[in-house]
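All of the numbers you see were taken from the coordinates with simple rules; none came from a lab. For clarity, every value in this text was computed on a predicted model and none was experimentally measured.
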Structure P
Amino acid sequence: MQTLIINHPMSDTPLSDADGVMALGRAWQLGDAHFSTLHASDGQLHHWHYHQARLMEACSRLQMPMPDWQAVHEAALAAMEQAGDQVLRITLVRGTGGRGYSMTGCGATTVVINCAPFPGHYYQWRQQGIALGVCEGRLGQSSLLAGLKTVNRLEQVLLKAELDAHGWPEALVLDSNDQVIEAVTANLFWREGERIYTPDLSLAGVSGTLRAWCQDYLGSRLTVSETGLERLLAADEVWLTNALMGIVPVTAIGERRFAADFMITRELQLAYEDTL
């Protein structure tokens with residue numbers, strides 16, 4: 001894995017190890033950072049503008065200074081290999097300074113770029129679909145952070161442990177009010193007849209970049225809605241999305257099995273591939 005740490009204004013030279021530890025201080029002490037994970041292939045970043053929009057929204061909501069986005073984009077392109085599939089993670093950390101929780105006196109935002117191998121099994125998932133479990137663990141509600149992808153991922157760490165214990169490839173996650181929110185690492189959509197739905201993420205969950213693309217593509221065909229598990233189990237079609245796994249059809253949730261035509265899933269897959 002390659003890691004690059006750069007301060008704003010952007011520089012081509014990574015920080016020293018000691019400076020890098022200091023720059024990341026608020027991330028490991030307070031979780032005061034957010035990130036986006038991209039699929040990169042053959043020297044191209046997939047849907048960069050959606051990732052930039054997500055990072056910009058998080059900076060605004062967290063009152064974090066914006067970096068130089070053109071320089072971030074150039075640094076991301078420089079960090080990855082020019083052939084094959086890769087995973088690129090861009091993390092923005094509030095600058096050093098301040099005292100305790102206070103933002104006062106914090107410097108410019110630090111940008112951290114990691115490049116790692118791509119999980120090849122996601123291509124199989126897209127074609128064959130996967131079966132989901134249902135996690136017993138519940139997401140807490142937080143209107144301050146809902147929708148954002150901050151580095152505070154301990155809920156997901158515990159939920160992933162539940163996945164591993166059951167041997168599920170993925171699983172649904174509900175909130176403390178028993179509303180279906182998402183999967184452990186992906187957003188969720190479902191179809192009832194001709195209507196398409198995705199959960200309301202105003203109090204919990206992460207609003208992903210591929211979810212945003214689906215919202216743009218589907219337009220008025222899509223409704224954001226609260227849903228309990230029983231309603232989801234009665235759906236005609238269910239699928240998951242995230243920037244790495246892509247658009248993945250769901251073949252079953254527990255004992256409930258779904259038809260294998262994947263009608264809307266296949267439409268979305270074809271349309272998404274055309275925009276890369």
Structure Q
Amino acid sequence: MTALRAETADAGRAPAASDNEQVADMLREMAALLAAQGDNPYRAAAYRRAADTVAALPHSVRETFEREGIAGLDTLPAIGAGIAAAIGEMLSRGRWSRLDRLRGDGDADAVFRTIPGVGPELARRLHEALGVDTLEALEVAAHDGRLDQAPRLGARRAAAIRAALTDMLDRGRALRRGAARPTSAQEPPIEWLLDVDRDYRAAAQAGNLPKIAPRRFNPTGEAWLPVLHTQRGDWHFTALFSNTARAHELDHVHDWVVLYGEDKDHAERQYTVVTPAAGTLAGRRVVRGREADCRAWYAAH
């Protein structure tokens with residue numbers, strides 16, 4: 001995806017698309033992808049209405065963003081808190097991680113390499129060990145103890161990554177005023193995660209889900225990766241098989257399922273569901289990082 005950029009008035013060169021046009025195009029593309037992938041039609045319609053609002057603005061959406069932050073975007077017609085945060089990400093980072101994901105363009109290794117001191121090998125290990133693919137999800141892991149438990153990392157290296165990551169995101173949040181630091185306090189019930197995982201795998205096996213063509217590990221460009229959008233209570237979930245190097249290496253692509261959960265406040269959480277081969281939960285579906293919840297749930301059921 002081309003990064004958002006300012007218009008140019010260079011002689012002899014056509015002006016670049018305005019921020020408004022590029023943001024509106026991304027919102028419309030998201031609406032089209034959600035519709036094609038069977039998501040709730042009201043969600044797709046919300047993105048289309050937001051795109052129309054941005055395209056019709058008499059001024060640059062970036063002006064509103066830089067002057068008033070996400071709160072200012074939230075006051076625009078048909079743009080709520082979730083879409084306002086998405087537009088803030090587009091304007092401050094030049095891309096939109098959720099759109100990349102549904103396009104099949106997600107690349108966690110490349111995202112993590114933007115952290116000072118994190119090279120290609122460490123980026124790959126962080127992605128594989130923690131099962132996260134966004135800076136925000138990595139920040140949650142850095143503050144809830146999972147980063148410190150990553151293999152072959154060490155306390156000093158973990159602390160350095162945590163500090164660099166916090167500095168990066170805090171600078172972005174200062175620009176996006178109002179974007180709060182994520183916490184692990186709000187989590188969906190474990191039974192919802194296991195239920196979405198079960199529905200996804202059953203529908204994928206039956207061939208009942210739309211498929212996307214991931215960019216990584218897919219030299220033929222085949223659309224093979226099933227995607228599910230579903231709702232549980234106030235949570236919206238997107239489910240995909242894990243398309244990581246480690247999943248391919250261990251032949252677990254069709255066992256490891258990545259769930260992206262968006263709560264009512266539009267904060268996103270990421271979970272990976274696997275089938276352990278050993279231990280007290282061997283042979284059962286387990287949400288990484290929430291093993292204790294899984295044990296309690298299986299004991300009760």
Structure R
Amino acid sequence: MSNLKVLLDNKELNLSQTKEGNVEIVSINVSITVEDGSFLHIGAAPSPLTEKKGSVFKVDRTPVIPATSFKGALRNQMELLLIKEKDNLKTLFAILDDNLIKPCIPAPNPAKSEQELFSFGYRGKIEDKKYTGHCEIQVDENNVNISELGICPVCYFMGATGIMGFLRFSNYYPGEGDWLVDQTNIRIDRKTNTAAQRAKVDGEQVKPNTKFAGTIEIINKTPQGFEFGQPRKIGEKTIDPWLEKWTEQDINNRKKTLIEKILFPAIQNIKLLGGQKSRGAGKVKVEIRNT
């Protein structure tokens with residue numbers, strides 16, 4: 001199986017294509033470096049074996065950026081990209097209806113603050129106290145129930161209620177080294193201007209310049225007959241109408257375009273991860289690597 005050749009910053013990049021059982025996979029290697037002058041804190045539940053209440057997320061005592069954290073950050077950047085590049089992407093994919101290219105808010109009952117995003121560029125609205133825009137598929141023996149807008153472009157990549165997306169994420173592990181420093185937080189008593197009693201919290205930070213590595217996998221072809229780059233159908237119903245009118249016929253060019261125009265820019269736009277951002281934490285550099 002030949003590699004998929006794509007452009008990254010005007011340089012050719014070969015993405016390896018492999019088979020995993022009866023599933024075809026395209027792998028993208030990604031590194032995440034904690035910026036100098038910052039630190040990383042992705043919190044974990046307090047350990048009953050230590051007194052630390054601000055521990056970082058670990059696997060086998062090694063700090064890890066969990067797949068869920070990276071996926072959430074990428075989803076957010078992909079949403080912002082679709083909103084910013086709406087007109088260009090409409091032209092590229094021959095879309096006439098603005099709503100087809102807009103991202104959804106992935107919740108059946110978005111909060112009041114989230115509802116304000118409809119005017120910012122997210123799809124849907126509230127009708128009869130129900131949100132009409134989120135992506136969901138319900139299939140029974142006789143019907144495929146889905147919004148007339150179908151699955152939004154972000155959920156095409158990431159997945160939605162009732163259907164998987166085309167991306168899979170690994171955890172991100174650091175290289176060799178000394179990654180952690182202890183972190184102590186103390187609340188100040190406003191009256192005495194000294195440390196408040198029992199207000200000391202011991203925690204941890206991942207050091208600046210720590211480098212993590214992991215992968216994003218594109219499910220190229222699925223056992224269900226879906227192929228990345230093509231609109232999916234269940235029965236006679238197209239569930240990805242935003243791809244239906246695209247005039248590009250070559251499947252490899254379709255894949256290249258989705259990767260180069262949507263996936264790669266969204267990955268590179270990730271600049272913050274984790275918590276404690278008000279303290280300067282979470283500044284990262286995300287890079288797509290050849291190997």
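Of structures P, Q, R, which gives 14 when relative contact order in percent (Cα under 8 Å, 6 or more apart) is computed from the coordinates?
This value belongs to structure Q.
Taking -15000 as the value of helix-only ellipticity at 222 nm (-39500 (n - 2.57) for each DSSP H run of 4 or more, over all residues; to 500) derived from one of the structures shown (P, Q, R), identify that structure.
Values: P: -9000; Q: -15000; R: -4500.
Answer by label: Q.
Given 19.1, 58 as the derived value for Rg and Dmax of the Cα atoms in Å, which of the supplied structures P, Q, R does it correspond to?
On the way: P: 19.1, 58; Q: 19.8, 71; R: 21.8, 72.
Corresponding structure: P.
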